[in-house]
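J.: Okay, got some structures for you below.
Every read-out reported here was derived from the displayed coordinates using simple, explicitly stated rules and does not represent laboratory data. Only a predicted model underlies this, so the values are computations on that prediction, with no experimental measurement involved.
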Structure I
Amino acid sequence: MNYIELHKEYKANSLFGRYITLNDIEPLLSNFSTEIIGKSVLGKPIYKYIVGYGKTKVFMWSQMHGNESTTTKALFDFFNILHSQEEIGGKLLQEFTFCFLPMVNPDGAELYTRENANMVDLNRDSVDLSQPESQLLRKTFEDFNPDFCYNLHDQRTIFGAGTSGNVATVSFLAPSFNENRDVNEVRSKAMNVIVAMNEELQKHIPNQVGRFDDGFNINCIGDMLTFLNVPTILFEAGHYQDDYYREYTRKMIFIALISGLKHICENDVVHNEIEKYLLISQNNIVFYDFIYKNIKINYDGKEIITNFAAQYNEELIDEKIQLNAYIAEIGELKGKFGHVMYNAHKMLYSDNDENIPKLNQKANFCLGKNIKFVNGLKK
């Protein structure tokens with residue numbers, strides 16, 4: 001199957017970039033038989049979409065963190081496949097019944113925040129169920145009674161797959177169900193699907209698939225649902241080289257969705273693939289957006305050579321996401337990598353302040369006499 005061509009054909013082109021809100025998805029949802037199951041804190045509708053007539057039930061939800069939109073885009077690409085004339089679309093509808101909540105946190109999506117309008121992280125609300133969005137997610141889970149759950153998220157550009165300088169473009173987790181991180185049949189089923197998705201993704205993003213930390217927290221939705229004996233898979237859509245709009249990553253999530261579901265319906269997912277699962281590189285915080293090496297500065301009357309890193313902050317300004325780079329670390333930067341690396345070869349640093357890089361300072365500076373950097377980038 002040519003997944004790349006499939007995605008090109010069925011991509012929901014009206015969804016683009018990082019800022020995806022209810023206003024963006026409602027016109028597309030109008031093409032499907034959806035149901036409004038309730039409202040957010042600020043009264044925005046939360047939609048449910050059920051499709052398919054197969055015996056295996058899969059529950060997927062996206063954007064419970066409002067500023068994590070990549071998987072929402074991939075879901076709508078996936079919807080287009082389900083409603084196409086492609087053989088794979090018909091097969092998936094025949095094998096599965098799907099229940100989707102494509103935007104759990106519409107208030108956070110509009111505000112471009114992780115939390116909901118009450119400043120509560122919905123992915124830490126699975127015990128208290130203090131928020132209307134959390135309550136609707138749990139009720140949908142209980143009413144649908146799924147065989148598998150897909151918990152769809154984004155992760156920051158700071159993550160690498162392992163520690164050798166490979167970015168984690170997609171990461172997965174089969175969440176724990178207890179403090180010991182034991183593996184039972186439920187968790188093993190999730191691991192098997194992750195192994196299948198990883199095997200396909202390695203053809204497209206070799207060495208750029210990560211395995212998220214499995215520390216147990218019953219307040220997290222994935223841990224809770226695994227505890228409730230339903231195989232649950234965490235998807236984390238990460239960074240790909242020069243892909244700050246997450247459009248290539250979106251394609252990888254699309255491929256993961258289809259390849260994992262094909263595995264479920266074509267294979268016995270009872271056998272144990274834990275060894276292959278554990279071979280997937282652990283997610284590690286090893287990246288900055290920019291690293292500048294061998295910078296000369298005048299410090300306390302002495303010339304010294306140092307390094308510093310800058311990181312983008314995603315800031316919502318006039319309904320657009322702006323990436324603004326700020327200095328995040330100064331020093332040896334041992335074990336750290338940059339999505340952009342610049343070797344200054346001992347050129348002198350200067351800026352419009354005190355001519356010394358400072359934490360949380362905007363990454364606007366000069367090296368030597370003629371090389372200018374604005375917002376982290378060389379001009």
Structure II
Amino acid sequence: MVTVEGTTTARFEPVRAALAAHLESGEELGASIAIDVDGVMEVDMWGGHADTERTVPWRRDTLVGLWSTTKTLSSLAALVLVDRGALDLHRPVAHYWPEFAAGGKQDIEVRHVLAHTSGLSGWQQPFTMDDLYDWPTASARLAEQAPWWRPGSASCYHLQTQGQLVGELVRRVSGLTLTEFVDTEIAGPLEADVQIGAREADWPRIAPLVPPSQIIDMPAGSDPEGIFAKTLFGSPARDEHVDTPQWRRAELGAVNGHGNARGMARALSVISRGGEANGLRLLSAHTVGKIFDVQADGTDLFLGVPVRWGIGYALADSRTMPHMPTGTICFWVGRGGSIAMMDLDRRITFTYTMNRLGDGILGSERTHHYLKLVYAALDAAR
């Protein structure tokens with residue numbers, strides 16, 4: 001029988017059993033799960049292996065690439081600057097980044113970037129991985145291009161551009177790179193083992209990702225000149241780029257964060273707990289409330305499923321997350337199934353990271369199984 005390490009309170013024992021079962025079946029290779037309940041880490045567990053040969057155990061401090069769950073950290077960085085008055089959600093991006101006004105983008109607001117409604121869901125081709133890895137080039141290219149739809153009118157998931165857009169704003173108003181800001185203003189103060197990119201000293205701790213069977217591709221009958229195609233092909237990072245030295249050294253605030261469930265829970269519980277965690281207040285209650293200002297509510301033009309976008313995060317929606325109840329809940333997921341979910345009504349943060357990526361648009365079957373068990377345990381305790 002597979003051993004799951006770490007701690008779990010009695011009410012969340014079914015979550016531990018599910019992780020053990022998924023590891024035993026081979027659906028999971030290695031994974032970590034954390035549940036913070038109003039500052040108490042009721043679940044902090046991990047198990048499995050960090051390599052496909054199953055020779056390296058997943059340890060307490062194992063890190064893994066987060067893919068798009070990285071966006072939860074980048075959005076938190078932006079919100080910290082909003083709370084400090086350095087960024088205004090309703091000001092044009094060009095107020096902070098004058099070059100951005102080119103191509104008719106002078107009225108795009110900060111909130112549009114955080115809600116995936118800015119019209120810049122990909123880079124105009126040709127655009128390569130070398131361009132993506134070069135920060136000045138990637139920013140300049142976005143500053144030059146025109147939006148692909150009327151900003152604010154609909155969402156189209158900013159698959160890989162959001163990290164560049166948010167990161168450039170962070171650089172402009174704080175003088176720090178996004179990597180530096182997350183490290184010094186979030187991870188350090190909250191003692192959270194998370195980072196954008198990965199310090200070379202931490203590379204031995206990283207469990208390489210195993211790609212899923214599902215490949216992101218054009219749906220049959222799609223317009224090759226449509227927004228979906230432009231977003232897909234204008235977002236060059238693919239599974240084969242992950243875990244390379246270039247990837248780990250880069251600053252890709254939409255996709256190349258590294259962490260584990262405990263680290264993500266320590267960082268993001270500040271939202272679930274109204275802006276304060278570990279004795280530190282990073283956000284006011286007012287700023288936390290801004291997350292829940294609905295910016296778009298409908299079928300996302302890239303994801304193809306209904307998403308209710310707030311500021312920086314998706315909001316609870318039974319249409320796409322059936323095991324997540326309605327309420328004051330925000331979340332986002334990464335390719336393969338990792339998730340960070342913040343439930344303000346229950347003051348609970350649920351995070352899950354893994355190295356074997358599953359299939360699915362918003363979370364894998366494993367993600368949804370764990371989520372279902374978390375809320376079953378909470379309902380049973382009422």
Structure III
Amino acid sequence: MSVFLHERLGMGLGTVGVVLAAAALVQFSGGIAGGALADRIGLRRTMLWALVTRTTGFAGMLAALRWPPLAVPALILTCCGAALYLPANKAYLVHGVAEERRPAFLSAGNAALNAGMAVGPLIAGPFVLSSPGWLFVAVTALFALVTLGHARLPAVGERRAAGTSGGLLTGVAVLPFAANLLAFYLYFFFQHFLAVYAVERASGAFYSLVLLLCFALVIVVQPLASGLIRRMPYALALTVGFAGLAAGLAVLAVGSRAALLAGGALITLGDIVLFLKNDLEALGRSSRSDAVVFGQQRLAAGLGACASGVVGGQLYGLGEQAGSTGSFWLLAAAQCVLLPPLLLLLRRPSPSLSPSPTKEH
């Protein structure tokens with residue numbers, strides 16, 4: 001999208017950065033509205049509305065080739081669709097599933113998502129500049145087909161459990177919410193700034209290789225490790241996860257090709273534990289519906305990713321001025337050691353911010 005907006009539509013890089021930051025914030029943090037909508041109208045209906053929204057957004061991208069100002073609202077529309085879809089989709093995956101089997105279903109969904117994220121750019125990349133019209137026609141058609149497929153799904157979770165309504169943050173599981181925010185804040189140093197660092201030291205192709213390795217690890221390792229992660233005590237999971245992030249970010253400071261691969265692998269293994277365990281703990285500690293819980297966790301992710309971009313941009317700029325961008329990764333690694341102990345302040349007997357009746361699965 002950055003290439004399309006800059007090269008094809010002629011937007012300045014500063015404008016592109018602002019647009020993509022706003023889009024990312026909507027896509028992540030808007031999940032809390034998606035969870036609330038699913039709580040109101042049901043999981044399948046929410047997924048259908050989300051897919052209609054995304055289909056419309058990609059059709060708007062096609063129209064933007066004729067009238068470029070449409071590109072920004074079209075992009076935001078696709079992100080609104082993602083925000084609505086993901087909490088409902090995760091809740092649909094685990095609806096009626098026994099507690100001990102939920103990690104396997106969630107990790108399978110994460111594996112599918114990461115497989116799509118890995119394959120999509122490989123297929124679409126060559127056509128972004130050469131044939132964007134046909135690319136957006138194909139994507140719009142695919143989303144329309146997926147929407148029709150969702151319309152045939154069984155309707156589940158269409159009735160809200162009595163007494164479970166409330167504000168968007170009512171019943172939030174405070175510790176998993178804060179841990180998720182912190183995990184995404186630290187992980188997105190890697191996500192936001194690896195590209196410029198890796199391309200400078202290796203190449204764009206090698207950067208893509210690092211990303212493919214990370215996607216492959218999530219696809220293969222998380223489903224296999226889901227049972228172990230479920231049984232792992234929460235404190236141990238947080239320790240292992242943040243330690244993986246710290247080790248991986250520190251290794252990136254070496255700057256060699258081997259260090260880029262090893263650092264990416266360690267960071268990915270850390271986030272495999274953190275992201276799944278935080279979701280499981282949030283589900284277990286909150287009395288709100290699954291969709292609302294996933295929406296709250298997406299809000300935490302969006303806030304963390306946004307903060308990472310703001311803080312990380314300043315730190316990376318300072319490292320660049322000092323002629324030592326490797327120090328940026330060491331500072332990020334230090335935060336993985338210093339910040340997680342603050343989560344201990346949130347440990348308390350009460351499992352959530354406010355009590356409410358037991359939810360239905």
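J.: Check the numbers for percent of Cα pairs over 30 Å apart, for residues 88-295 alone across I, II, III and tell me which is largest.
T.: On the way: I: 22; II: 25; III: 33.
Checked I, II, III; max of percent of Cα pairs over 30 Å apart, for residues 88-295 alone sits with III.
J.: Work out the source of 31, 23, 20 here, i.e. which of I, II, III gives that when semi-axes √(5λ) of the Cα gyration tensor in Å is computed.
T.: Details: I: 39, 23, 20; II: 31, 23, 20; III: 31, 28, 18.
Of the options listed, only II reproduces it.
J.: Now for a separate question. Taking relative contact order in percent (Cα under 8 Å, 6 or more apart) from the coordinates of each of I, II, III, which one would give 27? Intermediate results must be reported in sequence, preceding the final value.
T.: Working: I: 15; II: 24; III: 27.
It traces back to III.
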